[in-house]
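S.K.: Next come the structures, one after another.
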Structure I
Amino acid sequence: MFELKHDGFRALAHIWDGNCELVSRKRNAYKSFNELRENLAKLKVKNAVIDGELVCLDAEGRSIFNELLFRRGSPIFYAFDLLYLNGRDLRQLPLIERKEKLRALIDRSGLPDVICGKYVEGRGVDLFNEVVRRNLEGVVAKRKTGTYATVSGWLKIKNPLYTLRQQ
């Protein structure tokens, strides 16, 4: 399966008892993004860990990295994987199953600043060509039967013509 690669900050959303902590790839808690953390804490779960990307998007859904970096825009959480849900470790489930659970969770939440990432199956070249045409960062290829332990097997395919969007 193939997904858009967004230009933002990778984050794990740790949600428990009406709280949310956003944790970076280097395991540091983000101190900013208070409103986004408060909204993620409203997800109807006992606890959860969601993998995603913090991004600011323009009206056409394109990442604007400087808006995020300088905290000028309204960040959203672009969710692409569900690792834990209500005390259950989901990392050994196939990615496609984790994504189905994630979509159900996000869709019923109604939170405007939380987006469940979409994907295409088997049409990666078409998606990549569209990414290049629209000046997006790239795509990520993942095995739909893969477990989270195989996350290092993801293939990031960057758009060589990508130019950082500024607004």
Structure II
Amino acid sequence: MLFDSLERSKYKRVPRRIEFLSGFAISDAQWDSLCIPINLAFFLRSSIEGRTIALYPSPAGAVESSLTLEAWNTIIDRNPLLQHLQSDVEALLVNRFGRPGESELAEYYIAPIDECYKLVGLIRANWKGLSGGTEVWTEVAHFFDRLRANSETESAGPNA
């Protein structure tokens, strides 16, 4: 509670809230415009840089992707819920690998930043060879199972 309302504070409280965003919309063309080479990423507003940054997990850690303001703004226009992300501590977490056997492949969450970095650490710790190996992708699936189980569902459609 101590740091909840201090946007410019040196210290910020990381929220515990995880929201699964049903009805969230990113088209394939919009995703391609984000210049992210894999189907996992997270987006957060950086108060230091004064902009939204896109990061994706890799065997070497979190990698920043080039994110144009225009590409991000088109996504915000379709999903106004993103305007309310808390700077530095909350992110849009995207899993476009989805879940095998489900009709809705992509998953979108508003998640605490520490959850996003847990995913980065999990990939870094379990990656083997060039493609990661089956173990890393099993662990990623378990990560998203746990995230979904601990989340609330938020409608993120055009009328949200």
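Bear in mind these aren't lab numbers, they're just calculated from the coordinates by the rules spelled out. Nothing here was measured: the structure is a model prediction, and the numbers come from that model. Cβ atoms are built from the backbone, for glycine too; each structure is taken alone.
S.K.: Work out which structure the value 31 belongs to, where relative contact order in percent (Cα under 8 Å, 6 or more apart) was derived from one of I, II.
M.R.: Value 31 for relative contact order in percent (Cα under 8 Å, 6 or more apart) corresponds to II out of I, II.
S.K.: Same structure again: For structures I, II, calculate mean count of other Cβ atoms within 10 Å over residues 119-126 and state which one comes out highest. It would help to have the intermediate numbers written out before the result.
M.R.: Working: I: 12.8; II: 17.0.
Top value of mean count of other Cβ atoms within 10 Å over residues 119-126 goes to structure II.
S.K.: Check the numbers for mean count of other Cβ atoms within 10 Å over residues 79-86 across I, II and tell me which is largest.
M.R.: On the way: I: 20.0; II: 15.5.
Looking at the calculated values, the largest one is I.
S.K.: Something else: When distance in nm of label points 7 Å out along Cα→Cβ at positions 23 and 135 is calculated, the result is 4.3; to which of the structures I, II does this value belong? Could the numbers behind the result be given before it?
M.R.: Numbers: I: 3.7; II: 4.3.
Corresponding structure: II.
S.K.: If you work out FRET efficiency 1/(1 + (r/R0)^6) of positions 31 and 127 (r between Cβ atoms, R0 = 35 Å, to 0.05) for I, II, which one comes out largest?
M.R.: Working: I: 0.50; II: 0.95.
Largest one: structure II.
S.K.: Further, regarding this structure: Here helix-only ellipticity at 222 nm (-39500 (n - 2.57) for each DSSP H run of 4 or more, over all residues; to 500) was calculated and came to -6500; which of the structures I, II was it taken from?
M.R.: Numbers: I: -6500; II: -9000.
This figure was derived from I.
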